[in-house]
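Take a look at the structures listed below.
Throughout, read-outs are computed from the coordinates displayed, never taken from laboratory work. All figures in this text were calculated on a predicted structure; none of them were measured in a lab. Cβ atoms are built from the backbone, for glycine too; each structure is taken alone.
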Structure I
Amino acid sequence: MGKLTKKSKEALAKFDKNAAYPLVDAIQVVKNITYTKFDASVDLDVRLGVDPRKANQMVRGSVTLPHGSGKVVRVLVLCTPDKEEEAKAAGADYVGLDEYIKKIKDGWTDIDVVITTPTVMPKVGPLGRILGPRGLMPNPKTGTVTMEIEKAVNEVKAGKIDFKVDKTGIIHASVAKVSFDNKMILDNA
């Protein structure tokens, strides 16, 4: 194991590693031990005790956090020209079709979410090799392939997060920032 820094030792001294804290107290502990100069994320890790290799025990979904995630989300909407105004009005950062498909093929992935309509999926399909490994590929199950562009963009901007159980049966999700007050973190968790 690497050497502990002075600030790490101070943080470890502020709480008991072997104690189980209720969520309200755990939030205060996280606020007390944070020493970074940036606004750190508060992550929630839940061990479910399921075997994700069995199809009937797979846990995945999405939820909109009541106070948002604290992150600025860059949204790309790939749609036909008749839906572009709706996407811009909803607050999408980038709206278009052919020019963005070409940019993505050239290596541009400076976005967090891609939302598209079912009618343009045949054009978006070949981008799967680029978008898939980065987790950006639009999918009807996660609500990113939809005819209701405005609703999808608003949900993503409001703090919608997707969660999925990993191969060890644990869900990891970032639910807030340390700068949120305790009540906001508790509501999101």
Structure II
Amino acid sequence: MTRPFSLAFSHVGIFVTNLDRMVDFYTRFLGFVVSDRGSTSGGGGIVFMTRDPAEHHQLVMASGRPADTPFNVVNQMSFRVDSLKTLKEMHTALKNEPVTDVVPISHGNALSVYFRDPEGNRVELLIDTPWYVPQPHRVPLDLSKSEDEIWSWAEQRARATPGFKPRAEWQADITHKLAR
């Protein structure tokens, strides 16, 4: 295969047990809108959702996931939010939602809130930081502090991590790797 070529992530689709409950959560809490709804060839329901008018769908949910499935094959779905303020607000709002395992984490390169949606899928809400640290990197994050305190703490933790570098330097390294 010849490089470089353009490749951009488009969307993800998951099977769900209770389609209406899941669509309600993702539209009401995460702000997706339904762009289309229909039936699958097997007779189940399928819903297409987006948060971007340039994308017909970014998330697809289809009925058919058995309720007794012992293992969730989706590791996580991650969504960027626009600011630390929004991340803090969403973290607080999750307390009133049918979710579990709400955990704020610093990855050094991102500040995140993880939770399990109404069917146990792991979801990450995140903002990027201007730093890079080698992954995996998980440090518990206290979102009750002020934004200034959080940014100061996050930068100190990132800089103290072996392998730290500014995000721009990491991006230049990746750009070089991709050009090979």
Which of I, II leads on relative contact order in percent (Cα under 8 Å, 6 or more apart), largest value: I
Here volume of the Cα convex hull per residue in Å³, for residues 132-171 alone has been calculated and equals 73, so which of I, II was it run on? II
Given a value of 1.0 for distance in nm of label points 7 Å out along Cα→Cβ at positions 100 and 116, point me to the structure among I, II it was derived from. I
If mean count of other Cβ atoms within 10 Å over residues 20-27 is computed to be 17.2, which of I, II is the source? II
Given that distance in nm of label points 7 Å out along Cα→Cβ at positions 44 and 92, derived from a single structure, equals 3.0, which label among I, II identifies that structure? I
